[in-house]
Structure 1
């Protein structure tokens, strides 16, 4: 039985329900990451005894499931774009923006089934974008490919943001600090392809990089849809 199937206990003197518990947990995670979330800390924020929470949530993993589902509501668009490509692009960008607001979500993306109502709605919206355009297996592989790209790119962006905060340096400054070492390594001649990237590649910000890569993935989906 999932946490969504299990009824909540009756109200007691201190008002408490899963929605309030999850909101408090999200606030803690937004402030300090997942390591800042525990049932004890959530209970303290709600001025409730820790044991009270176990009537609503059995484990911290269940709490994480509920937190993920709650913020997935931010991914859902108010209206579904008519074009499949625009629909998938919009969902990917909305996912990225949601993770940037809740960085802890990057640690849980793709790592657990989305069985809550919002998670299922996001999955439905994603699959519905390709409904009728290809057989179900082709549509599923396409959705998995777009999701794999989005998850990987978003996690890399969050990792770079965290590295910057840890060092106090921007990505450009970290690259500049590593410059002497990289220059010495390139001078050995063992890394010619990397050397061309270092000297000739155009620097773009994370949003532009994400958008470009996403368009290339959608181009591949379009080519497969055309063949089928």
Structure 2
């Protein structure tokens, strides 16, 4: 499910699976007590179907101990809330990093997407990302071929080479609504933290994939 945390006029949404984590914060109209709850994934998917991303529509939430009602236009979606403890997502976010990369979001997306033609759909071929100096180098190899691509990146700290599932990285970058993002790394086996440069409106966490020797 998707965790909702409402406090101090802010709504924080948290989604997590076995390989990645996403946190999003937005200000909302609410002056009640702090509250948190978990909405089933199926309910969230139904709500998304009612959105037209080009329209700036309001959504209302009516919350009880066990149920929630979402009101959008003339629709009302009633859902139960999930019981049990949500994962301690704060503990999963690395507190320190040895490498920081500032990169244009679209440049990073384009660089990764240019490797997709040789990634086999039925295999988890990782992309190999090398962050060093002023560039990001992305490569992948499979039975279909090999691709190497470069884009500009402002890297500070240790040089690092790390593998990722290309879909997971692209999902995070596509969901980043800023022109530039900051990528924080703690080494080749630590999760990547993707966030805005000048705010805390979102955080994406992507676990790395183990790399094989290219030779």
Structure 3
């Protein structure tokens, strides 16, 4: 295996992907192909050799987003969900949200312009909510609280969590006009989302989860300052 020092540099295709993520996170979803090419110091023709238009770039980015979140949330029916597993889902989900925050801030615009992306988004949303329901069911089964949610209620909780998760970047931007969004601002949404499960979990289990999430967000805030 080659050492990290000898790893080949990413080709232009991957550089285009990473540049698009960076520019859209910094300047919003209106960034176009000419701005991406200019940022990279390549010709528009070079960019169009790899991607015919901006929509193709966004589709590939979205494929990366779905792979990253699937890896975080993927669980099997009946799988045990100890505190560490639940916390890893929250933190992993926060990191995915931070990397692709531009997509969720501009999702309506993106999917309204691209029918195939809209279909992919609906499938992604349904699959993610299904994973979240399984995670919730496992957690409340392993560490039940005073309230015992039904399967249907777990579906409702999962959908509510999903709505908060996908809406958090836009909410954070609107709450901080004129300020740069930091990873800790995205991470703060973890504590809001985790609170939704508090009535359904054993108090000790929930408090341990809460402490670990608070520690993670506090570390992000220290890094920001």
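One table, with the values for the structure above:
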| item | result |
| --- | --- |
| Origin of the derived value -4000 (helix-only ellipticity at 222 nm (-39500 (n - 2.57) for each DSSP H run of 4 or more, over all residues; to 500); candidates 1, 2, 3) | 2 |
| Structure (1, 2, 3) behind the derived value 16.6 of mean projected area of the Cα convex hull in nm² | 1 |
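Bear in mind these aren't lab numbers, they're just calculated from the coordinates by the rules spelled out. All figures in this text were calculated on a predicted structure; none of them were measured in a lab.
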